[in-house]
Structure P
């Protein structure tokens with residue numbers, strides 16, 4: 001798989017490279033609601049997700065949550081950068097029971113020194129993550145709350161959406177407050193935006209899960225021409 005089509009951490013690596021990474025992993029099962037790390041905590045470990053969902057977020061000084069991303073099976077969470085200060089820059093909590101592969105950062109650094117091809121793949125992965133963050137900020141600042149919400153819904157479709165007869169199902173249960181946390185909005189404003197989208201048959205809700213009926217209409221809200229690489233337009 002090429003870097004442009006990669007969407008999960010595992011997609012950036014060859015089977016032999018993944019085998020080397022797996023040799024460093026200590027399996028760990030955790031329950032839903034487990035805090036993996038916190039902002040400003042010593043960044044000694046990385047966590048590969050074998051099963052489950054992990055939310056990455058920060059908190060404002062007033063205690064409000066700013067959701068940054070959702071990570072699924074095949075993703076890696078934690079700060080792998082050897083050039084940055086050895087502290088986490090965000091918080092991570094499991095949204096479901098999860099099976100993780102825990103990697104000591106110093107062991108990963110030693111492995112990359114022995115295998116520069118592995119380090120190159122990490123650089124590609126980090127570069128794309130940076131671009132994802134930049135495009136999220138662009139959508140919020142340039143296209144307003146409605147554009148940011150539309151962008152978040154599109155990214156959810158690309159990250160975990162499933163094609164159904166009704167439309168694209170988002171299997172992860174998300175409340176209006178969860179969506180508000182992704183775009184720095186209030187729950188009430190998200191309620192209004194979603195109500196409008198429901199009236200226009202852009203989306204609907206089934207058993208607490210979103211179904212997207214009109215992806216092109218969402219793209220209009222955030223001026224998306226559909227040309228972004230698939231590995232960038234993700235959550």
Structure Q
């Protein structure tokens with residue numbers, strides 16, 4: 001294990017991430033193969049230090065290219081099992097790396113049917129879904145924003161700061177990101193930046209639950225978790241003629 005070299009292109013990518021203008025964070029973040037092995041890059045805005053926890057070893061990560069892009073080299077692919085210890089603002093916590101989870105949520109058939117306008121169960125793909133990736137529980141976010149320059153997830157998890165969780169653009173204008181450890185009931189929105197630089201905060205058009213006005217955030221929820229209390233009304237309805 002070791003440090004990292006300064007890369008001009010990585011400096012530019014770091015600035016794009018910091019300015020919420022990156023549409024392909026998987027290309028640089030998470031485990032990346034190199035000629036010497038593997039480099040793990042963690043995007044952690046305003047962090048004082050980040051330590052990689054992998055295979056029983058702890059490695060203090062360096063930030064040679066951008067103050068918020070922390071890196072360490074390994075001689076093997078760590079997959080998505082590693083965690084990081086983050087020190088920021090006097091608070092220390094541990095977490096999984098969102099950009100280590102790369103499996104596509106929307107498959108080829110989903111995209112094909114959606115593009116045709118024939119996907120009759122698109123709510124099972126779009127929105128915020130409590131699920132597991134590689135055995136780790138969290139929330140998969142999926143949004144269609146074909147003309148966006150970049151999309152980020154906002155919420156209590158990142159103090160509503162769009163710099164922290166940039167999403168990955170997939171084919172067909174689909175944006176995805178799995179956030180490990182996020183729980184049911186979490187509030188969220190999408191921060192969408194247009195090609196001409198305008199920035200909008202939007203509730204999830206496929207969200208399963210939302211706050212009541214004047215608040216307007218979406219809420220991570222399970223579709224099957226709502227307790228209906230209309231049994232009496234349903235029985236009366238069935239006994240009447242339409």
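Rule-based calculations on the coordinates, nothing more; no lab input. As the structure is a prediction and not an experimental result, all values here were calculated from the model. Cβ atoms are built from the backbone, for glycine too; each structure is taken alone.
The value 22 for relative contact order in percent (Cα under 8 Å, 6 or more apart) was derived from one model only; which of P, Q is it? It traces back to P.
Could you figure out which one of P, Q the value 18.6 for mean count of other Cβ atoms within 10 Å over residues 51-58 was computed from? Label of the originating structure: P.
Computing helix-only ellipticity at 222 nm (-39500 (n - 2.57) for each DSSP H run of 4 or more, over all residues; to 500) across structures P, Q gives -12500 for structure P. When distance in nm of label points 7 Å out along Cα→Cβ at positions 35 and 227 is computed for each of P, Q, which one produces 4.5? Source structure for this number: P. Using volume of the Cα convex hull per residue in Å³ for the comparison, can you identify which of P, Q gives the largest number? Looking at the calculated values, the largest one is Q.
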